[in-house]
Structure formats: C-alpha cells, structure tokens
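There are structures below to look over.
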Structure I
Amino acid sequence: MNKEYTSFKQFYPFYLSQHQNKTCRRLHIIASTLIILLIGYSVITSQWTLLWFMPILGYGFAWFGHFIFEKNRPATFTYPLYSLLGDWVMFKDVIIGKIKF
C-alpha cells in the first residue's frame, strides 16, 4: 500500500529516494532542460504547436531512466502533481549543487 502524503515537504524525500541512480537523475535534468529550451524556442518563434512535445520530452526521458536505470515505477503514476513539482525542485537542487549531477 502506498503512503498518503499530505504535503510536498513530506513527499520530496520519497521522491529523491526514487531517483538515486545518477543516470536516471541526469535523464530527468536533460528532460527539464529540453522543456525549458522548447518553451523558449516556442515563445521566440511563436510556434506554439511545438509545446505539444513537452510531455514526450519530459516523460520520455524520465520514464526511460526509471524503467532502464532506476528499475522502479515512476512516482508520476501515483503522485502526478507532487512528482511534477519534484522534478522541478530536483532540477533546482542540481543547479544550485545541493544534489550531485
């Protein structure tokens, strides 16, 4: 049975425990970076239909990392909103050096 998290603060340690494999984390960071670049490119060029690729980039890289390297089930399946927030907090934590890339 899955634990019910009542706050993101409670959830984030669990989220990090699901991202211990360095390659999996790197794939998440690559995905987040590509999403930022895609949004920027779409805004600059006004090619808004490209934004439809965001889920493919984000989930594609992340899920590949989970299934192939981390060998676990993505937290997105059980905690979609907390997991999405966790992706961006982990991205920030890597950028500031709090988590090893």
Structure II
Amino acid sequence: MDRIKTYKEFYIFYLTEHSNKTCRTLHFIGTALVFFIAFFAVYLSRSFIWIFVPVVGYGFAWVGHFYFEKNKPATFKYPLWSLASDFKMFFQILSGIISIDPSKDKM
C-alpha cells in the first residue's frame, strides 16, 4: 500500500480500520479514560499518574484491533495521524456525527 499523503484521506482509511463495533467501543472507552486519568493527574498534582495515559489509551485500542478488528493498528505506520484520529473519532461519536456502531455511520 502506498503512503497516504493527506489527513483527510487518512481519516477515511482510519474509519475503515475501525469497522468493528467492539473495537470502536474499546477505543471510545480508552480515550474517555485517558481524559479521566489526565484530569486526575493535574487535579491531584501527581506526575506519576501520567504513565497510565498511554497504557490505558493504547491498551484498550490494541485489544480492539488484535482481538476484534483483526488488523494492525495504524499507529505503527502513522503515529501522529492515528492519535489525532482517535480523538477526532471520540468526539465525533460523542457528538453523534458517527456512531459507535460503524454500520450506522452516515459518512
């Protein structure tokens, strides 16, 4: 596969790599927990808590990919675009632009 050259093109690819409802659900939960952990790290002024952010964020996502989606996370080839897309997907699910159930997406 050729390298993807634009973010718009990448995000379309990203959503196709998240076509399993359980995978998307795990991504959503992991990202929500990342915000929760980050809030408490700041609120409690405990820098050691930050170590849990990537563990939880990537942990939930990778379980979704390896066990349910059965593909390799895009993070390995496009780390920054994948991170940005995870947050974009989270907020689009939260706002109803896309569904946690990919079969119900209108995009």
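Bear in mind that the values in this text are calculations on the coordinates, not laboratory data. This is a predicted model, so every value here is computed, not measured. Cβ atoms are built from the backbone, for glycine too; each structure is taken alone.
Figure out for me which of the structures I, II the number 2.6 belongs to, where distance in nm of label points 7 Å out along Cα→Cβ at positions 6 and 70 was derived from the coordinates. It would help to have the intermediate numbers written out before the result.
Values: I: 2.6; II: 3.3.
Corresponding structure: I.
Who wins on distance in nm of label points 7 Å out along Cα→Cβ at positions 14 and 54 among I, II, i.e. which is largest? Working shown, then result.
On the way: I: 2.5; II: 1.8.
Going through I, II one by one, distance in nm of label points 7 Å out along Cα→Cβ at positions 14 and 54 peaks for structure I.
Out of I, II, which one gives 33 for relative contact order in percent (Cα under 8 Å, 6 or more apart) as computed from the coordinates?
Working through the options, I get structure II.
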